[in-house]
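Next come the structures, one after another.
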Structure 1
Amino acid sequence: MPRISLRLTREQYKALKLLVEEGVFPSVSDALREAVVKLLKDRSTQTVRR
């Protein structure tokens, strides 16, 4: 799996860490991966509707 780097605000990172601490995601990486999957799915749906 390819790796990427990105910059988040401190607040964004804290919010992601909180989701991990609450057990919503096993890791920050998993939370970001799910967000990317959702973004790509939403975008592909928008493209089909046009």
Structure 2
Amino acid sequence: DSSKPDGTPRKLMDVSRLASLGWTASIDLESGLRDAYRWFVENRMDVRS
């Protein structure tokens, strides 16, 4: 039933609060996803256990 909350917190992509504290991304989204996927593929057997 989509009218009832499921307790899952909302995921937001707004980084304005971080930016106001001086943070800036050092890796673009595409590179970050590619690197994360590569790491997962190379280490998937280690993380399974």
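Structure notes:
- Looking across 1, 2, the calculation of helix-only ellipticity at 222 nm (-39500 (n - 2.57) for each DSSP H run of 4 or more, over all residues; to 500) that yields -23000 traces back to 1.
- Test item: log10 I(q)/I(0) by the Debye sum over Cα atoms at q = 0.18, 0.25, 0.29 Å⁻¹ calculated as -0.87, -0.91, -1.03, pick one of 1, 2: 2
- Which of 1, 2 yields 1.6 [distance in nm of label points 7 Å out along Cα→Cβ at positions 13 and 37, calculated]: 2
Read the figures in this text as sums done on the coordinates, not as results from a lab. This structure is a prediction, so every number in the text was calculated from the model and none was measured. Cβ atoms are built from the backbone, for glycine too; each structure is taken alone.
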